[in-house]
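Scrolling down, you'll hit the structures one after another.
Where a number appears in this text, it was derived from the coordinates with a stated rule and is not lab data. Note that the coordinates shown come from a computational prediction; the quantities given were computed from them, not determined experimentally. Cβ atoms are built from the backbone, for glycine too; each structure is taken alone.
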Structure I
Amino acid sequence: MIQTIALPKDTNSYGDIFGGWLLSQMDLGGGIAAKEVVGGRITTVAIDGMRFWHPVHVGDTVCCYADLVRIGRTSVSFNITAWSTQIHREHRHCVTQALFTYVAIDAEGRPTPITRIASDSSR
């Protein structure tokens, strides 16, 4: 759903990318997928089971993938994985994954039933 490069401004004092930056990239990608499924405004309501397996370094390419898990009355859930490719290497590895849940909301920010589901809602 999203691909980006880890930059120096996103690091801690050891040169590793902040976990919060990576979580943000995953949420952006999941938000795109959720909006496509719902066809309207959404908000993140839960992130479950996040665990980091490998660090991400400056210059790494980060790719986030969203797999649709469930469509409820007002919510959608995706298993989102983040993969990293180190600069000047072809080897990719999964750095983290989590279950993200988004709720369809109306103009006032209240949950609203999902009435339109995109024809291709898998990512």
Structure II
Amino acid sequence: MPHRLTLGLGLISALAAIVLAAAGAHGPLAPTAPETIRQLDTAVTFHLFHSLALMILAFWPGPPRLRHGLAGIWLAGIALFSGSLYAQTLMHAPWPGILTPLGGLLLMLGWLAWLVALPWSRTLD
């Protein structure tokens, strides 16, 4: 049985990624410089992949506390990494760039934490 909150957060996050991608591709805020377009593509790609990872995590049979912790780490990573790139590309805000590496570290930490927590899974067979 999936964890509804984690699954719901993954679905909302994926929806947000698609909305922001559409705004960046078609809206009045759409970037035109190749470097800015690449930044937006990176933000959307990482956002979508980690949204899907949250949805998969919802079905992981590990302890709920670990699942909640992993989800929190990834949500913070998405907000800082992709969010800072969205702010730079769609709102032309220069300051969030200092948050991007921190968000990337949180995304990596989430994957590492899941790997370390794998032995505590109830069953994977």
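Work out the source of 45, 27, 21 here, i.e. which of I, II gives that when Cα extents along the principal axes in Å is computed.
Working: I: 45, 27, 21; II: 49, 25, 19.
So the calculation was done on I.
Which of I, II yields 13.0 for mean count of other Cβ atoms within 10 Å over residues 23-30, as computed?
On the way: I: 20.6; II: 13.0.
The read-out comes from structure II.
Tell me which structure, out of I, II, gives 109 once volume of the Cα convex hull per residue in Å³, for residues 7-70 alone is calculated. Each step should come with its number before you reach the end.
Values: I: 109; II: 72.
So the calculation was done on I.
State the single structure among I, II that was used to calculate helix-only ellipticity at 222 nm (-39500 (n - 2.57) for each DSSP H run of 4 or more, over all residues; to 500), giving -26000. Write down the numbers at each step before the final one.
Numbers: I: -5500; II: -26000.
Working through the options, I get structure II.
Can you spot which of I, II the value 1.5 was calculated from, given it is distance in nm of label points 7 Å out along Cα→Cβ at positions 31 and 87?
Attributed to the structure labelled II.
Of the structures labelled I, II, one was used to calculate FRET efficiency 1/(1 + (r/R0)^6) of positions 15 and 39 (r between Cβ atoms, R0 = 30 Å, to 0.05), giving 0.90. Name it. All intermediate terms of the calculation are to be shown ahead of the outcome.
Details: I: 0.15; II: 0.90.
This figure was derived from II.
Figure out for me which of the structures I, II the number 1.8 belongs to, where distance in nm of label points 7 Å out along Cα→Cβ at positions 63 and 79 was derived from the coordinates.
It was calculated from structure I.
Thinking of I, II, which structure, once percent of Cα pairs over 14 Å apart, for residues 55-110 alone is computed, gives back 56? Can you show the working numbers first?
Values: I: 61; II: 56.
Structure of origin is II.
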